[in-house]
Structure formats: structure tokens, C-alpha cells
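Structures for review follow.
Any read-out appearing in this document is the output of simple, stated calculations on the displayed coordinates, not a laboratory observation. Quantities reported herein were computed from a predicted structural model and do not represent experimental measurements. Cβ atoms are built from the backbone, for glycine too; each structure is taken alone.
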Structure 1
């Protein structure tokens, strides 16, 4: 090998080392922030498969499925799963319709006062959900919808976040596509469903993920609205289950219950991880 060739090889190796160091420096802050959460998730996973007697002695193992069996038998998980799925997925179906039509109206329709309507939608983003609990509950009580899954979902039917996200997606589409569809005789509904929605699928996927995860884990609003045990969702059922298990220091049982609550979301993310990441990247959301 000539001296020139050796120099090129050394430069490539050095560049590779520098590139690796650059990747480490770039990802190190995120890794440091994630470490406490990873440690907590790892301990919960191990505790779910470890007998409580071993945990109380500060030991991990032997691994067993007994905690999962006892947790499943201690709470009505089939009913809790059904109520949560009806609430989260039923609400998402309605939200996809409302945010798509609202985003289309804010982005494409040239009505007078369109910007004012958009600013009013943005104003809702500054209101914390906890500040709206009392007026929402009073409205549901007046409608007779308390202690029902319909009443639980009603305040979230119109999502300002979803309307804003879809508006931004629609505005990225060339105006010429809409004008061409109108010239061909397409109605506004046909323009929305046949031209625009297929082009904003990443935005719809990103919003769907955020909505499902948020409402699957929601606790405070269901605690206010739902009173009947047969209408509880997973977050309420797990809280009641954890209180009874905590009194007996059944930490392995609590960890198993937490695993059962989060398992559907974890499985969904594991199966569709690539689609989730691509949807956020293409929609412009930064996590």
C-alpha cells in the first residue's frame, strides 16, 4: 500500500471515530434524561414477575407468573379493558371527523373571520384541562350525562390540538390541487375526503397516537364523572386495586397490575414503532 493510500485509510478511520463520538455527544443528554424512567420501568417489569416475599427481602427472583394471575383475578380487567377501549377508540373516531373538518375549514375555506376563528382555537390550547373540570361537570349534570362513557368523552369531541395540527397539514398542500379538484366539479366534501385527507395521513396518525395514549391513561376527569364500578376505566380500576394491594404491601401485585394496564399500549408501540416514528417526523411534531 502506498503512503497516499495509508493516509486515506487513516483519515477514514479517524472520521469514523469522530462520527461515533459525535453521535454519543448528541444522544447522551437524551439518554441521561431517560435513565430514571428506564430504571423505574425495568424495576416494575422485574417486580411484576417476582414474588412479593422476595421483594420485601430486597431480592429479585425467582421469576413467576403468580403476580399476574392474582392481579387478573383481583380486578375485573375484562370490563375495564372494554370500557377503556370504548371510551378511547370511540372518542378517537369522532375526533378524527371533527378535527379534519375543522382543520379543513380553517385552512382552505376563505370565509370572513377565518383568522379570528383560528385564534380562538389557539386560545383553547392555553387553558389547562383541570381548569375546565367544574364547568364541564356542571354541563354534563344539566344534560343528565354524568356517570356515562358518553359524558366522559363529550368534552374531548372537539380537539384544539387536532384542529391546529390538521390545519398546518392542509396548508402544506399546494393550493393548485384544491383548485383543480374544484374545476373538475368536486364538492368541498369530496375535496376533503378524496384529495386532502390521503395527503395528511402522517398528521392523522400522529394525532391518533397522542389521543389514544392520553385518554387510555387519563385519571382525573374519569374520577370526577364516573361513580358506578361497572363503568370504570382502567385508570380508576387500577387505582382502586393498588390501594387495596398497597395496604398489604403487595408490591409485586401492584407492579403486575400496572403492567396489565400499560400492556396494550406497549404492544401497540412495539408492533407499529416504525409507523409511529415516521408519523411524528413527517407531521412536524417533535417529541
Structure 2
């Protein structure tokens, strides 16, 4: 049986299986019912591993073991496998989330916090920086940084970036607003982002910016996150941001923003015209 490596890689990604598991599973699918020895030969998997692999697939609901001598294995229809995999992943995710919630009530989190705060005291200011690769990872760190805001949040972004931030960060911005944080956002305002502007009404002051293609966030005049690539030209997977804890540079950038802010038009006015 010849199965393309690309196909096996996709199965591993979709179903969270290892290489031996996808090889044995696809071999069984091609036969319908078979023994561990036969599947080992077809899939080119060591016989010493085939029984463990089949046991794992059985627990995950991919195969059914038939009683008899020799023991045979029956393939579960792919449609049913998809439903079972979804259920297993959902249960596994809920279990992990519950475990992490329980962690908050234990001494473990307290010990982790102690390790971190003691470690921060030993860190040089120049070390409080890092690169963030991939938009998902980038937005996770932005969310974390915004949640620490106490006084101000300043955001300059693109039109599509404004829409993304409303979708991903609106809840965090609302909580910051309730804490009394002053939130200002500047972006090129078009009809495309009209809904996003309306969603931010009462949360942040949004203004229209022209002739400036930039993406950065300043929090409390201390922390800065800036994106180094144009979001129109980069795939989300390859988006890159730089996080720096630098009051000297962040506060200077915020003061420059303050000067430009006075010349910007309110976003609500722009979407009405």
C-alpha cells in the first residue's frame, strides 16, 4: 500500500495521531478487517509496535477489535471516526481547562508567582523584550499586555487591524475601560470598518489617520508592541511583532502620538460622511 507522505501529514494534523498510528489506520482502512501482523507488513511498521498502536487506536475509537484467533481488527467508518475524534478532543480540552482552573486554588500557582517575581528582580531592563511570531501568538501577548494596563492604552493600526482587534480584544478593552483606563485608537477609517468603530463606541476614542501605515500599541507609556510587517503583505502565520518594556522609548512614542492625535478626525464623523 502506497500512501503519500503529504496525506499522512494531514491526517496527523487533523486527528492528532503519530506516524505509526496513521500508517496502521490507513492500512486497515484499505483492508476493512485485518490482523496486526498483516497491518504491520502493509504499513511498514515494526511488529513489536503494531499491537501498541492498534490498542491506542482502539481507545481513540478508530478501530474495533474482533474476538477470535488470530485477533483481527475492524475499521470504523471515517465519518464516525471524525465524530468520535471531535468528542474526544472536546472532552480532553474541557478536562485540561478544568485542571487549570483548579490550579488557581492551589499553592502551586503561588509558588510559580513567587519564582517569577523574584526572577524579575534579577532581570536587566534590556532583557525585558522579545519577538512574537504568528498572529495568534501575537494577539495572545497583546491581550496579556492590555490586561495589565492601569492608565492608558494607545493603538495605531490598519483598517483590517482595527477589525481584528475588535473581534479579538473587545472584551479586554471593555474591562480596561471599566478600570478607568484611557483608550485611544487611530486607524484609516473606511466603510469596511464601520461596524468595528460602532462596537468601540463608549469603550475607546477612535480617530481617523491618514498617510501613516503603522501598527503599534503603547500601554501606560511603558510597554510597547510594534508589528514589523505590513498586514496586507504577510500571511497571519508569518506576522511578526516585537515586545519591549521600555518606558524611555514608549513614553516618547506616546508623546509623538499625542501631537498627531490633535489633528485627527473622529471616526464616528468619518463613517457618517
Structure 3
């Protein structure tokens, strides 16, 4: 399988307008891998788009991707759904004024309950079909099968294990707090070729400086890199671990500093993602497209 990280950022893209932190300033000065779009992936084998942040149309254009057969929405948070209109952008036909394609959208019940009434418009127009996914169920997405699993409070977030019968990719884009405990007991989640998981927050920057006040709510409510991500990768035992959802302010590190941090874990196959990173199963990462 072949996976491209369209957007490696999180709720806070990099550079964030009005932010003067060292990470955002580095992105403005150097661009390239330092700039991060909203959280999204593309799985080439199934023409599968994972999540639809606000800038998803621009992210697809930047990578030259013109075809989406499936859209997997992991959860209802705006940084993963605010670009849902991408189904219309992709499917609308100028010659007829109607739909030239219909995209299969896979989403959980919590997301459908919050946003389904708005999205039914696009379904009525023929741009998409909404499929409610169930934890533990398996659905066919073209040549790939997806085994869904629910997690986070009230299972409002869905992850997936994608397989082509010879290789496996596990996706857990966000809200991975305490997920290691759950997946450590699930053989179907372990030993995947690629694990795409949330980076989590950092308590300190590369020079030991505190990142935000100690009483920030996210320190207890959100996943942390040391507390949650490292144990999750250890539990999953993947051949490659690609870390996404990198909020510039919350990690406080430039791409080079993130690479240096990954090198501090020689027993783990960590790779901090950047926009355009493409990885394949059965091989080392192949870099930008």
C-alpha cells in the first residue's frame, strides 16, 4: 500500500496567522517541510481520502490528486471536517450541472448525528453517499478492506486497519490518549506495516523551555508524546510509525529538531511526518511525491 500525508498539521496549522513562535517563524522563513496543512491522508490504492480539513482542496491540488473514490471521516472535530465540501468540488460536472461521480463517505454515528443534516444536501445532489460505520465491522473500500475500531470518550472517534491481504496500515489520526492500553490487547492492531498516529503534545521545547503554563487543560485532556504516543508505538510494533497531527505551537520544534528527537528512540521506527511524505508498505519511506 502507498500512503501520502497531505497535511501533517493539526487544529493549528503551521505557520499560524498572527503567531510569532519560533516554529511558525521558521515556517515563514523556510517553507518546505516546515509548513503544515490540516490533518489529512491519501491512500492511493483505494483512492481514499482520510479527513477533510479546511484546506483539503488546496492540499489535493498541491499533490496532483484528482480522484477520490472514498472519504473516511475519523470524527466530527472541525479540523477534520470543515472541508467536507470537497465532495462537491471533486464531483460537480460543468457540462451537466450535476454530479459526474459519487464519493462514498464513511463516518461514525457520533459524526453523523452532529453534522449529517448538513451533509445530506451533498448526498441529495449526488456528490456522495453517507455510510455509517460500526466499531468492529469490516467494509470494502475498493481493493482494500477496512476494519473499524472506536476509541476516545464514548467512541466518538474511529480508527481503521486497512489491508490488501498482504499488508496492513493502521490509522489513528487524533485523540489517542490512553489508546495504547486498548490496542495492546488486540492482535489485529499489532505488527502492521505502517502505523499513522497522532504526535501528541510536548511539555518542553528542544532547549528545555516550558511550552505554555503548567495548568493548560490539554496537558491532562489530550494525548502527550511521551505519555501516550511512545507507548502506543511500542504496543503496536509497526514496521514504520508515521507521526501526524503536529501542532507547531504545541511541539515547539522545527522539522530538523523533530528528526533529532526521533533519533533518540533508536528502538522505535519513528518518523515525524511532513506534508507530502509518502510511505509504502514493505519498504522504507520514499519521501516527497
Check your understanding: With helix-only ellipticity at 222 nm (-39500 (n - 2.57) for each DSSP H run of 4 or more, over all residues; to 500) derived from the coordinates and found to be -24000, which of 1, 2, 3 does the value describe?
Key -> 1
Review point. Thinking only about mean projected area of the Cα convex hull in nm², which of 1, 2, 3 has the largest value?
Key: 1
Review point. Any idea which of 1, 2, 3 comes out highest on distance in nm of label points 7 Å out along Cα→Cβ at positions 100 and 204?
Key: 3
Exercise for review: Assign the value 28, calculated as relative contact order in percent (Cα under 8 Å, 6 or more apart), to the correct structure from 1, 2, 3.
Suggested key: 1
